[in-house]
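Got some structures for you, see below.
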Structure P
Amino acid sequence: MQIDGQIAIVTGGASGLGEGTAKELAAAGAQVAIWDIQEDKGMAVASAVGGIFCKCDVTSEDSVIAALGETREALGTARILVNCAGTGVAVKTTSRGVAHPLDQFERIIRINLIGTFNCIRLASTDMVGLEPLEHGERGVVINTASVAAFDGQIGQAAYAASKGGIVGMTLPVARDLADKGVRVCTIAPGIFETPLLGTLPDDVRASLAASVPFPKKLGMPSEYAQLARQIVENVMLNGETIRLDGAIRMAPR
């Protein structure tokens with residue numbers, strides 16, 4: 001798909017991987033809708049990319065329907081959806097006689113996994129009404145998993161389960177949407193420079209960078225965004241999860 005002139009939605013677009021992707025797609029000529037719960041940051045990114053901001057809770061059906069309506073009214077129907085909204089928690093299954101709080105596990109699953117599917121199901125329903133492009137293509141969906149889906153660390157049961165769920169649904173959702181001309185892929189980043197990582201001390205960040213086989217550095221949002229752009233542009237990429245991790249395989253801790 002040629003990005004120039006297309007309309008794109010980026011969830012979690014106010015910061016981190018989402019912000020980087022919004023900037024990359026806008027630079028390629030897309031009109032971008034930033035969906036996020038962070039209003040001030042989201043509006044700043046939308047202004048920077050010449051797009052719009054929609055305050056959106058991806059776990060809420062009503063909120064996503066409203067954001068789709070705002071996007072449609074301001075820009076038109078999006079052919080591109082990039083799901084970057086997500087969060088994490090570090091809690092062991094049981095520790096010092098205390099079980100993992102169930103509400104914390106449910107919260108991560110709801111935001112990362114259910115929120116991603118909520119956006120896919122509603123945005124793709126809009127996409128299938130569009131006129132097909134070359135090869136019958138109507139839309140592209142890109143999800144964000146993590147290497148934790150494959151080698152989750154100690155304390156990452158909830159996070160790894162949520163990201164593993166995204167990986168697991170990538171192929172069946174791609175198959176669901178294949179006859180409608182909508183492609184679905186997932187990116188599984190390794191250790192990337194994000195707001196969450198920015199809270200860590202410099203020595204910890206340096207140690208994390210050194211653990212990457214090559215290149216020995218933290219991934220940058222622009223590198224995630226570059227891959228997202230390539231997925232949009234390459235019509236043969238469909239139903240696949242791509243690790244973007246410098247060949248890292250996470251140790252238990």
Structure Q
Amino acid sequence: MTSPRSVLFLCTGNSARSQLAEALLRQLGSEQFVVMSAGTQPEGVDPRVHQLLALRGIDSSMLTSKSLAELPQTTFDFIITLCDKARGECAAIANAGEFMHWDFADPKPSDGLAAFEKVMHELSERIRLFVLIHSRDQADVALSPVELFKALGDEIRLKSLLLLEDEGELCVCELTTALAEPQPKISRHLALMREASVVVDRRQGQWVFYRLNPQAPQWVVQLLRATRLGNGAWLKAEQQRLRAMTSRPSRDGRSCSTTSEH
């Protein structure tokens with residue numbers, strides 16, 4: 001049996017988002033990962049974290065707010081930052097095989113539990129994808145390099161894949177907005193990539209969401225990530241349109257900004 005991989009969730013205060021992420025990955029990742037969280041300036045765990053996790057039946061007894069110096073190790077397989085300040089500092093204060101940045105709004109300024117519930121839901125979706133992609137017991141799909149590079153050879157398909165690699169999962173309507181192309185055209189390209197096992201989809205009510213095939217070989221994910229990071233200006237307009245999109249579909253079935261088939 002292979003040893004579990006280590007994951008550190010890092011933010012400034014280690015008081016809300018990183019604590020929720022730690023608890024969720026402990027629950028969803030089972031024995032696949034050793035999970036920790038820390039803060040560059042720890043503030044203590046917000047009581048609403050414990051309250052919300054208790055309501056969801058998730059153990060929060062192991063959660064404590066701590067600095068990197070208090071951790072039993074300084075090298076991790078994955079470091080995932082959850083605020084911009086930690087993102088800017090993490091490379092200088094910790095070592096990782098892979099750095100990731102997840103952009104979630106800080107729920108602490110809001111009263112009550114609503115903002116915490118929203119962040120927890122979004123974190124849960126992202127962590128489920130993380131576990132699917134990085135779980136060692138997932139067998140690689142038989143993804144042909146020829147089929148992959150055919151997919152990469154079209155601008156719409158390549159940009160779709162880079163957006164999916166960046167966002168984790170997107171509805172057809174989100175890709176339509178980001179790429180400024182008609183929905184039937186986007187759907188045809190997605191169907192081609194699904195047939196080639198490059199992407200997978202799931203239906204939620206009337207919406208169809210796409211993501212990279214979680215069983216794709218790691219070289220595929222690394223290639224797409226390197227392409228996105230090395231060509232930021234080329235994808236900038238699409239990312240801006242996506243972020244400016246109003247009424248983006250949530251992953252719990254609420255509406256999308258368009259009414260055509262998604």
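Read the figures in this text as sums done on the coordinates, not as results from a lab. These numbers come from a predicted model, not from an experiment. Cβ atoms are built from the backbone, for glycine too; each structure is taken alone.
Work out the source of 0.70 here, i.e. which of P, Q gives that when FRET efficiency 1/(1 + (r/R0)^6) of positions 33 and 201 (r between Cβ atoms, R0 = 30 Å, to 0.05) is computed. This figure was derived from Q.
Could you figure out which one of P, Q the value 1, 6, 12, 16, 18, 16, 14, 10, 5, 2, 0 for P(r) over Cα pairs in 5 Å bins from 0, in percent was computed from? The read-out was computed on structure Q. Across the set P, Q, mean count of other Cβ atoms within 10 Å over residues 169-176 reaches its highest value in structure Q.
Between structures P, Q, the calculation of relative contact order in percent (Cα under 8 Å, 6 or more apart) yields its largest number for P.
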